[in-house]
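These notes open a run of structures that come right after.
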Structure 1
């Protein structure tokens with residue numbers, strides 16, 4: 001590091017992805033980088049931004065990353081449910097297939113946790129590391145870049161106190177509406193699916209046995225993700241019901257009995273009888289992809305770089321793989337006593353992540369389009385595809401491995417290895 005800076009890395013955005021990167025950088029030995037983590041929310045007053053009713057499906061590679069970071073046991077103790085089988089079906093048609101953990105020789109294809117579980121576990125771990133300076137609540141006002149360093153201007157909690165932090169590298173982890181991305185004029189393209197995801201927890205009269213379901217209806221996909229149960233509701237699922245924009249207000253206005261009846265009609269009886277539904281919320285669905293994954297001394301990760309339809313459950317997992325790759329590149333640069341924000345290092349990150357991000361986005365978008373049409377040729381084609389997956393083991397294993405988060409070059413963390 002030739003240039004003296006306040007920090008080696010400034011991470012803008014303290015959600016799940018931003019905290020994960022801060023924790024990953026703390027595993028670098030012998031000396032971790034100096035990190036500032038800037039978040040607009042007050043953790044003490046409002047909790048982590050991702051503390052809500054939503055659940056997140058963690059791929060097997062995400063479990064490996066959290067294991068390498070020393071976090072997995074804490075996440076398990078706080079409550080997760082393993083996914084043993086992913087059951088995929090098309091409403092009103094015979095095509096179906098099942099992806100199995102046993103076939104892959106692993107304990108589970110993935111896991112499901114409530115966002116609050118991940119948030120509480122990561123935030124508790126963050127308070128135990130000395131190399132990170134947490135600045136929250138604070139608002140980023142400007143990001144400036146020179147050949148030698150970057151600077152980040154922040155307003156701390158609306159106190160009219162402006163600080164300027166200098167750093168070798170700025171990492172934008174500030175979500176779909178990224179200030180850093182827009183402030184620097186980095187272009188992205190956005191595809192509106194004209195759908196919203198209706199989120200709720202539901203209970204059934206039968207145990208889920210680790211089964212997750214992807215059900216493609218005539219209008220939009222829905223997913224049931226197994227959740228850890230409570231004493232009064234042992235058989236719980238996280239529901240993601242994608243619905244056309246015009247139907248969302250009607251669905252949200254249904255009383256519980258009507259909602260459960262309509263859900264049963266759309267989903268069928270594979271999971272049993274739906275007997276209870278919790279609070280419902282909805283958010284718009286679209287796909288956003290950034291055109292430049294890096295700028296001089298700036299890297300983009302997580303939803304600041306890419307936002308996906310939740311049909312394949314890959315959004316957070318893709319961001320976590322960004323974290324693992326970037327942390328490894330920073331480690332390599334530090335071990336070589338180089339400039340971690342140098343363009344050559346950032347180009348390595350962009351090249352490494354390009355295939356995974358593009359392939360996952362294309363796959364997710366293709367699934368949404370392929371299974372959201374009632375045109376007869378597409379109906380026949382997708383049912384043939386589901387039958388092919390069910391009949392041909394090598395093809396099914398390849399699709400399953402992609403669902404587990406293994407696309408292209410794997411990072412050390414994704415293989416369960418420490419930095």
Structure 2
């Protein structure tokens with residue numbers, strides 16, 4: 001096992017997990033974690049959920065406290081960014097001046113919120129994004145009973161923020177070019193179900209609608225979408241995120257939609273690994289490159305990077321997993337649904353407790369439990385199995401027996 005210095009660039013969940021897993025595996029060399037934010041590494045899912053609702057605070061989802069890093073001899077550089085990577089010299093240049101040498105480098109630079117989407121007026125005061133704790137704190141402070149919030153975008157962040165803001169008493173309008181929120185991710189049946197739930201809670205939708213510009217009026221923001229317009233106190237741009245690839249690409253490492261890495265997370269330079277949002281990694285189960293921006297993947301890839309650095313023979317072989325909480329709906333998803341997969345519902349969607357399966361050529365490609373708990377491991381085991389749709393729908397057959405024919 002090499003004891004040479006490891007530098008981790010990025011202070012999110014993936015980077016922090018890689019650092020802690022190195023120590024868990026007995027790595028005794030120097031470990032430096034470089035974080036662009038001034039905050040200790042933290043988890044991001046609560047930003048659009050519990051934190052925005054005021055039911056949790058930053059310490060509740062901080063990965064480790066400051067003392068932990070000191071006790072585990074991890075050099076933590078907060079508020080610091082890497083300006084360049086010299087792969088020949090194995091050295092990184094810091095934005096405040098100075099350099100650090102490495103033997104192995106882990107890129108965990110994450111993603112940034114797409115700031116404008118070409119929308120005129122996206123830089124006006126009162127127009128926000130939601131990516132960091134500072135973004136979430138500023139938005140939470142301004143969300144009050146009756147605040148008119150317009151959310152541009154109906155992806156995960158947009159829909160979660162809509163639910164959280166509505167629960168805070170805000171008047172929420174979601175404007176999206178999509179015809180069905182999350183329809184491209186989870187299909188029309190679930191997208192329609194989610195939309196109805198939001199509408200019943202008072203969220204207004206303007207779908208299949210493109211925002212052209214945002215203007216500052218006398219006492220409000222005005223959002224324009226063609227001939228349609230609406231006033232707002234706040235506008236949240238929830239129009240996706242882009243991976244931080246600039247430093248990696250400038251160093252000559254192979255990049256595509258992310259940093260291209262193999263199943264052990266090594267890049268085109270074997271001394272440089274990538275994890276989390278920026279890793280376009282080869283998944284040995286799905287047999288293709290995959291870039292996943294989710295909490296579970298950040299943890300698992302952080303651990304895999306540490307395994308690779310300490311000489312273990314492990315691979316990226318797990319299926320994508322994600323979860324959401326919106327109003328009374330909680331769900332977990334596992335698998336690899338793609339457009340064209342057939343939807344199969346087990347249970348009654350109107351009752352709010354059901355399981356969805358997706359099939360391609362008769363095989364389960366993905367599954368999702370909605371308000372039914374402690375079944376996701378079983379669903380994970382079913383992905384890849386060939387099961388007839390009528391068996392999937394038959395609630396008299398136990399989940400664990402679906403693939404056995406019993």
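Taking mean projected area of the Cα convex hull in nm², for residues 28-275 alone from the coordinates of each of 1, 2, which one would give 15.9?
Details: 1: 17.9; 2: 15.9.
So the calculation was done on 2.
Structures compared: 1, 2; top value of relative contact order in percent (Cα under 8 Å, 6 or more apart), i.e. the largest, recorded for 1.
Comparing distance in nm of label points 7 Å out along Cα→Cβ at positions 228 and 252 across structures 1, 2, which is largest? Could the numbers behind the result be given before it?
Values: 1: 3.0; 2: 5.2.
The maximum falls on structure 2.
Given a value of -11000 for helix-only ellipticity at 222 nm (-39500 (n - 2.57) for each DSSP H run of 4 or more, over all residues; to 500), point me to the structure among 1, 2 it was derived from. This value belongs to structure 1.
Read-outs throughout are calculated quantities, based only on the coordinates presented, and are distinct from any laboratory measurement. Small disclaimer: the values here were computed from a predicted structure and weren't measured. Cβ atoms are built from the backbone, for glycine too; each structure is taken alone.
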